[in-house]
Structure P
Amino acid sequence: MVEIISRRDGPRREDAALRRIIGDNRATITRLADHLTGGGYSASKAPKPAPKPQGLIIHDLGSARPAEEPHPVVRISLNGRVILVDENSSRQMHHLGDIRSRQGREVFVLATGENGFFAPVDAEIAGMLAELDGCVLDGEEGEQELAAEVGKRLGLA
């Protein structure tokens, strides 16, 4: 035979009696706690006033560099993106296109709407680089030659 013993819902009779005794003697317990802590118990329970700011609070973020004139350079990333980057801040200025593999050959694809890019390059840049769209890169030096030619056509070299 198996007996199942489960807890009842709600507090136990002993717990309810203890809570009632503590509640009835709260003033005495507080007085004893203050006596033992030198008044620290009541002081810790009292609401604390919010600190008032004194004067101006100035945050110095260190030596901020003055804005420099951007120095654009053409870079080709490891994943084949051809981008125009500010050499001073290393921030991307324009995404010019991608190097993609077509029929076993690496080809430069200009970032235009016709080539399926969501953010095409400006019409002015697209006009300068239109002849390079679809050009085949030869050998290991093909990427450097492409970067140099793009820089030359954009007037960076």
Structure Q
Amino acid sequence: MSNALQLTVPDGVPFIDYERDFDYPVGDIFRAHADPALVAQWLGPRGMTVDIDTYDFRTGGSYLYHHTGPDGISYGFSGVFHTVRENDFAVQTFEFSGYPDVVSIEFLTFEDLGNGRSRLRGHCVYPSQEARDGMAASGMESGLSECYERLEEVLARLTQAR
């Protein structure tokens, strides 16, 4: 894989930063975040199914989806899209049903690198150091890496279909 996820978990602050380059235009990356049918194809680790109840990627929209593993156990995730600017920026909340009342705020920046390449940057802010440390220890890095590998697979299929 030529574009590895870069995840930063700084000491002593309740946030996590990440960035990932893609060999696809920023509009394709944004579309894959905006279209629920595409989101369902890449969001979550392999082996999990994604059932999207609500996914309205616009300013003031919201989402609710569930990942279900091979063991049949379902995990719910929900949030609100506070700001969405096409091909540019999004701010959302994120809450895992397994830890109710622990809500993070996530900032996504979609950056056009030119020549059909783009970069996605994320800044996730947690309500406490403990919540941030729990997220970092939960397998976030491997899970996010796998999601973005799957996203590249989706983008490759879309490109071939054109």
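Each reported figure results from applying straightforward, stated rules to the coordinates on display, with no laboratory input. Because the structure is a prediction, the values reported are computed rather than measured. Cβ atoms are built from the backbone, for glycine too; each structure is taken alone.
From which structure (P, Q) was mean count of other Cβ atoms within 10 Å over residues 28-35 calculated, if the value obtained is 19.6? Structure of origin is Q.
Given a computed value of 15.0 for mean count of other Cβ atoms within 10 Å over residues 92-99, which structure among P, Q does it belong to? That value comes from structure Q. In terms of distance in nm of label points 7 Å out along Cα→Cβ at positions 52 and 84, the structure with the greatest value among P, Q is P. Sorting P, Q by percent of Cα pairs over 29 Å apart from high to low puts P first, with the largest value.
Assuming 26 is relative contact order in percent (Cα under 8 Å, 6 or more apart) as calculated from a single structure, say which of P, Q it is. The correct label is Q.
If mean projected area of the Cα convex hull in nm², for residues 76-147 alone computes to 5.3, which of P, Q did it come from? It must be structure P, since only it matches.
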